[in-house]
Structure 1
Amino acid sequence: MPRTSRIAGFYHLSPDERLKKVAEFASLTNEEAQTIRSGGLDITTASRMIENVVGLFPLPLGIAANFLINGVDYLVPMAIEEPSVVAAASNAAKMARDGGGVHSFQGQQLMMGQVQLVNVPNPYAAKMEILRSKDEIISAANERDPVLVNLGGGAKDVEVRVVQTELGPMVIVHLVVDVKDAMGANAVNTMCEAVAPMLARISGGSFRLRIISNLADKRLVRAYALVPAKSVGGEEVARGIVEAYHFAKADPYRAATHNKGIMNGIDAVAIATGNDWRALEAGAHAYASRTGRYEPLTVWEQMPNGDLHGSIEVPLAVGIVGGATRTNPVAKLSLKILGVKTARELAEVMAAVGLVQNLAALRALAAEGIQAGHMSLHAKNIAVMAGAVGDEIDMVAESMVREKTIRVDRAEEILSEIRARRRT
């Protein structure tokens, strides 16, 4: 029987039952399942990852179900503290699944490093000389990472820009590197360091910054889905989703929240797999501003038959080798659960998650309002803050949701009433 991410009633299972389903899907060993349950990371490993370690900071790890991406079923690990995100992704993935799933694709894994040259006597002449020396520059860069070159990656191109600044013109050299299955920062930075003296000599100036750019616009991922109107609640709701998108396109205040919802999903997968979510955030928001105006990363339109077509275009520089993806035990197991074999495949999954996360948010806004699902989960956190334990948590939360009053003081009152009834 082929494995499927469509697991009926997954949300209603206990954590142990869910983990059993995931273990079966991903062929996890008992030891691996226990690592996921415990968090896996120990203080010794943590102290090698960053400086001044004093402890660990756990995040909930959830599994988004129902994903069908490029015809392949995925269970998607998501590490996040915000209520409703994982449930929303699972629900919207099911809607997209009704229309054939999400289709996602990314090109080459090209990252760009920048070398800043200052005090260049003739910037435009220097630009020509640097471009004329491109092969020599690429060769020098590739000498620093023969392993990457042997894998088919390495420096592939050189670009030059003359940037006008308040301190005068600067010559900015872009070293374009195919980083294969890595995020690429270490490889790119090392190559930039290697070629900087050569660039200074050619230009007659001095080098300053030598560092990767997180605006990874040569590593764009595009994903799209056709979602039946009936799956989102009918043509009127579908129309509301399109109207919500156009609101975001016209208003950067709304676009910021629109894109935050997209990154809820992308970041959660990045954290679960040990990728640099800060770099992804920087790149995504910079890309959203590429026209000189901050705009949505997705596009939604209604087809003549009333169905929805949604698409996303976002730069995603992620890796499956190196860094925390191999240091953190749970990150390694998250990649195993996903079953991705390349950084490209991981990026394609993440873009699909971002797209359906956006669908879920827009549908909630267009239909019942964002608070309905979000606040029911938030209410449980408030109940715990008020001191509720066990079945008291659900009882207090349900009462607050019915009243539409979700506050700690009200939770404390309800909890007192519940305990008083139980004593009598």
Structure 2
Amino acid sequence: MNEYRNIEISEFATSSATHKYLLGYGGRFYEASRALVELLRALQSHDSEEEGIDAYIAQSGGKYTREQIAAVIDKGLTPIVKAQPRQQRRTFLYQRELLSASSIGRFSQALSVMFKPACIVAVFALTAVAEFLFFYTTPDLLKFANAINLYTIIGIMAFVVVSSFFHEMGHAAACRYYGIDHGGIGFGLYINFPIFYTDVTNVWRLGRRQRCVVNLAGVYFQCYILLALMALFYTTHWEMVKYLILTLNIGLVVTLNPFFKFDGYWLASDMLGIPNLRQRTREFARYLLDKLRRRPITAKPYLLQTGRKVRYTFVAYAVAVNLFMGYYFLYLIPTFLYKFYQDFPGEVRLLVNYLSYGIEPPFALIRNMAVQLLFVAILCYFVWNMVTQYQNKRRRVAHAANG
């Protein structure tokens, strides 16, 4: 059986000056050059690998030897057909699928009609106007009454969960609109963030503009919730609705952050036309380091295959993301841990005093304590996961050396 015929070939829309292709096999996708695709097509059009190699040699005018072609096959194609079928990617510290693709397929198909271009533009425009009016005209925007009980807190948490699911359904519906399959919706931990996610791996088959729409689809769906909350707030002026609007806005800002691997990161990647921005950043850094050390350059980095504007924008992004990550991990997290060490025992004593006198604790106190505990718990899990991965890697290396 010719396994190469099971590899799907499609165009890959990037900003690279050289033509790129996408190879799909077993639910995985691989970037490929024109030369590798031409070789693959020769292999696919013949019953045996030997016949395909002979055809490619004739096609290239004898430019390559059989040994050279065999080496390319071993390096570029054999790992694809020998790879295990794709399981759920370990993108996060922890992840678990909650709803399968089949269970949400009917809903995503029905909601796909919402992605008419005119509808998207209208909703984003209305949201921008409503946001401006809300932040400009609402008095005492950040002041809240303390009359919030346990049921209110549970209601807020339920709202966040439902809103997040609707966000993820937006990604799935956008995939359906463009005629590609999506995976399920799940829950995961990313650094110190609890998140929901949707498997949209097949989005790589789409053009850059379409991928951008899929990236923004979750925010687009949440704009409907935001507009409904705005209408309710201006009708009732309920303070809790104001809190929900601010909560949703904070979530949108975090989601559109281009430095963490949330929607904003993938949006930046597709707008630049540079897939896997983080990997390209490390790749370019190694290239510069090798040049400084005068080491032989084995491959031209992806960045140097793009136009000048993309290069400058990418360099600016690379500098910004490294500064942001340094600020986040070297300043924000240590500062939080120090304040937690100083303030949390006092907050515990204050909570005990409220409860001992039969007084309902302020919502702000409970909220702050819960958020701090959640942050510390996830951070501890993050550190534990990193240490475990490092130990497992050392064991594999030691096993390989002894074996």
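Bear in mind these aren't lab numbers, they're just calculated from the coordinates by the rules spelled out. Computed from a prediction, not measured in an experiment: that's the story for all the values here. Cβ atoms are built from the backbone, for glycine too; each structure is taken alone.
General remarks:
- Here the criterion is FRET efficiency 1/(1 + (r/R0)^6) of positions 92 and 388 (r between Cβ atoms, R0 = 30 Å, to 0.05), and among 1, 2 the highest value is seen for 2.
- Ranked by distance in nm of label points 7 Å out along Cα→Cβ at positions 20 and 180, structures 1, 2 are topped by 1, which has the highest value.
- Highest-scoring label, criterion being distance in nm of label points 7 Å out along Cα→Cβ at positions 44 and 68, among 1, 2: 1
- Comparison of 1, 2 - label where Kirkwood radius over Cα pairs in Å is highest: 2
- Of the structures 1, 2, the one that 6.0 was derived from, the read-out being distance in nm of label points 7 Å out along Cα→Cβ at positions 204 and 364: 1
- Identity of the structure behind 23.0, 62 (criterion: Rg and Dmax of the Cα atoms in Å, for residues 52-131 alone, calculated), options 1, 2: 1
- Comparing distance in nm of label points 7 Å out along Cα→Cβ at positions 292 and 324 across structures 1, 2, the highest figure comes from 1.
- Parent structure of the calculated result -16000, given that helix-only ellipticity at 222 nm (-39500 (n - 2.57) for each DSSP H run of 4 or more, over all residues; to 500) is the read-out and 1, 2 the choices: 1
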